[in-house]
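In structure tokens below, several structures.
Read-outs: derived from the displayed coordinates by stated rules, not from any lab. This structure is a prediction, so every number in the text was calculated from the model and none was measured. Cβ atoms are built from the backbone, for glycine too; each structure is taken alone.
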Structure P
Amino acid sequence: MPDSDPVPPGFEPHFRKSPVTDPWEPLFIKRDGTALSLGLRISATHCNARGLLHGGVISTLADNAMGLACVMQMERCSALTVGLSVDFLSVGRIGQWLEVRAMSAKLGRTLAFADARIEADGQTIAKGAATFRIVDRASSTA
């Protein structure tokens, strides 16, 4: 599928830029209540030598989406990843729409937990879970 394939309804350009994800642009975000999705059209820059979506891309976007799903429900905080688990169930291919759907599972004063489902063209290809340390934005450089 060409890069000109449409972005699914509800997605808009991702507002948060990062040197880690800049090479993977354009990234898109969709908010649905307390859930949050990150999305992109899989291209060669997201793939390994076999032309399949790289697990590092999946893991990074899952970490990003789960952290955002937590902090967007809390005020004036940031989240630092304590633990991240990703189970790879299938593969993503060039041209498919990748969607990382994240939702917080529990929000505490110092820890937050989240889950994610990662889909390529609507088929689940991975699942993720993460634990985050919640810190004030002023001290998030620790």
Structure Q
Amino acid sequence: MKTEIRNTFGEVYLTIEFHEAINVVYNNWFGYQTYPGVVGGANTSLKISKEHNCPYMLNDNSKVVGPWDHSLDWITNDWAPRAIQAGLTHFAHIVSVESFAAFSAHNLHNEISGKLQMSIFDSVIEGLEWLRAAQQA
């Protein structure tokens, strides 16, 4: 089942799906991300991950416009520790290499490395392959 998260204008800025066959929570973010939007979306994603006891997350930012550095401190110090406590072990982060969002993703990677297995990829296929390999290890 796909969960749609909407902004105050009623536009979808995030869809979240648990894919049982591959044991992955897939987050697909769209457009410009505000701090409240990131907090709400990330918390909903974590809730779905916990409901399915899923340690693997594919976070697709390839359609995100602009940076989201305004949320890094919260993700690093609030969300990530709760996600790890809930059992999240692997976080595949997809970015468009020519976007400002890629800079935010690299900053996040630097902040949480060692706390959570996180890798950054240019495509969903690469991220899925990494998650599948982690499941088979």
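For this structure, a couple of remarks:
- Structure (P, Q) behind the derived value -11000 of helix-only ellipticity at 222 nm (-39500 (n - 2.57) for each DSSP H run of 4 or more, over all residues; to 500): Q
- Of the structures P, Q, the one that 12, 43, 33, 10, 1 was derived from, the read-out being P(r) over Cα pairs in 10 Å bins from 0, in percent: P
- Structure with the greatest value (metric relative contact order in percent (Cα under 8 Å, 6 or more apart), set P, Q): P
- When mean count of other Cβ atoms within 10 Å over residues 48-55 is calculated for each of structures P, Q, structure Q gives the greatest result.
- In this comparison of P, Q, the computed figure 41, 16, 15 for Cα extents along the principal axes in Å, for residues 80-119 alone is attributed to P.
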